[in-house]
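Pasting the structures in now, so scroll down.
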Structure I
């Protein structure tokens, strides 16, 4: 004989008890939480998401991606499961507002910090320019290239849609600052082909009171006023002119700051030759550079021997 089902009044657990139990164990969602959810309805201006709350959460269209989207279908599909960022507290209807865009921003900043730490060269397309420089997107984030860090002879406006190699200068999520350098990326690439003590031919592209900027193979090196000649000169303009073609020697390669330091002073057969007879400096450039490299090698050898002697003395002292 089959027993009939119990009547509701015979069950010691009412609907009110069940609701109270749900309230007791209800998970409290807070802004800033990252939670799993399932898409169950796409709306014209957003989507409804089941995250296990009493009321379906809502994600507005503008919060669906770090990039601009026109419809929810570009990002989400019904029944899709993914993570969401809780953007706001519950509204009057008990509904939470979610975001994917905020998650993408967080992960994008984490990625660019990693790229900066690894000193990676990245490539990005210029989407706009302004008076100060050019704008690009890196991992979906808006980045800025200052005009002083753009290495091109073309007008900035011609950079739009160009794909540029870039190095990171500043990654600051709190201030929303992502600053990059085209010049440093080019200098680093060129540096891989250059050596200290090497003689290269360049063209004077600009002159300042403190020195001249020399174009060597598409990148700029600084010929400081103190490295023009052994003889004192008042201003670089008294010796050099824009457009002059020079032989210069590389005396320092600073890849971290993207700087190439040059010298004609070290190429002078006699002090003051750059002022009085620069042709003899250029004729003897390779010979003088060879002497310079010999001095560098001798100094490095002497330093290594001194270090070795010191280590040996310390080892003896511990015996």
Structure II
């Protein structure tokens, strides 16, 4: 694990905890935390963590090289000592992996060129823009492409480390570690369930703005292509062209996205049944809502509500049925 100033604390400690816990179940991982200067580093949480020295203390052969991230990824990639260190260590490693914004460091070192990659959902667009040779995927919790793996935000490093334990020692050891740490063996769903409310750039064309305002004001109304074209004052075909140009999606996809966000808000903030939520959000039935949630978020509406409505389940404040 290569640590550096400003690193996200859990990016480091999460995977380290997985590997050291696996040693209780028959593994023999020898975890070393190094830093470019070989000194202790100050993490994002303000906690200073010690290291085992510089990379010169490592054996020539490295089984796994782990690169965590920091919130300000631009500062990380501007640290040429760090980038050069990763580029120098990577050829010596059997596998290379990043956690969260650590993907930017791998990309800066050229290790993600032409490869699929993941990072925190808030940063996927920035990774794609900064490194166009990287094939960024915005939903997976982690991605493997050849010897290089990358994971999503913060705790996803635990998911990735568990998958490595399973690869090395089998599913039973990985399950034992997951049970010990009280985490999912395989997290249900992808990053989409954690992402922020729908955000689209403000369109320039007034017809598109009118349609978007209409849909947002009442997601459950009739938003067929014909109805939206009437609102826009253009033909349905022209409206589709405008949406693809201005919003990078079809009108139908935009309507579905707004309805999903409306359903999420209702599931999080109300006691209404899933059937009522489906009708209010414009899906018509709970089955339609369930199907779209599974397709877009990888999780059912009931499971989404249980996961995001309250943190008080352990005190008897579980979600309604």
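What follows draws every value from the coordinates through simple rules; no lab data is involved. Fair warning: this is a prediction, and the values are worked out from it, not measured in the lab. Cβ atoms are built from the backbone, for glycine too; each structure is taken alone.
Observations on the structure shown:
- Structure (I, II) behind the derived value 4.2 of distance in nm of label points 7 Å out along Cα→Cβ at positions 77 and 221: II
- Structure with the greatest value (metric distance in nm of label points 7 Å out along Cα→Cβ at positions 133 and 213, set I, II): II
- Identity of the structure behind 18.2 (criterion: mean count of other Cβ atoms within 10 Å over residues 93-100, calculated), options I, II: I
- Label whose coordinates, when log10 I(q)/I(0) by the Debye sum over Cα atoms at q = 0.11, 0.14 Å⁻¹ is calculated, return -0.87, -1.10 (choices I, II): I
- Distance in nm of label points 7 Å out along Cα→Cβ at positions 37 and 173 from the coordinates reads 2.1; which among I, II: I
- Which of I, II leads on distance in nm of label points 7 Å out along Cα→Cβ at positions 245 and 293, largest value: II
- Entry that produces -13500 once helix-only ellipticity at 222 nm (-39500 (n - 2.57) for each DSSP H run of 4 or more, over all residues; to 500) is calculated, selected from I, II: II
- With FRET efficiency 1/(1 + (r/R0)^6) of positions 29 and 301 (r between Cβ atoms, R0 = 41 Å, to 0.05) derived as 0.05, matching label from I, II: I
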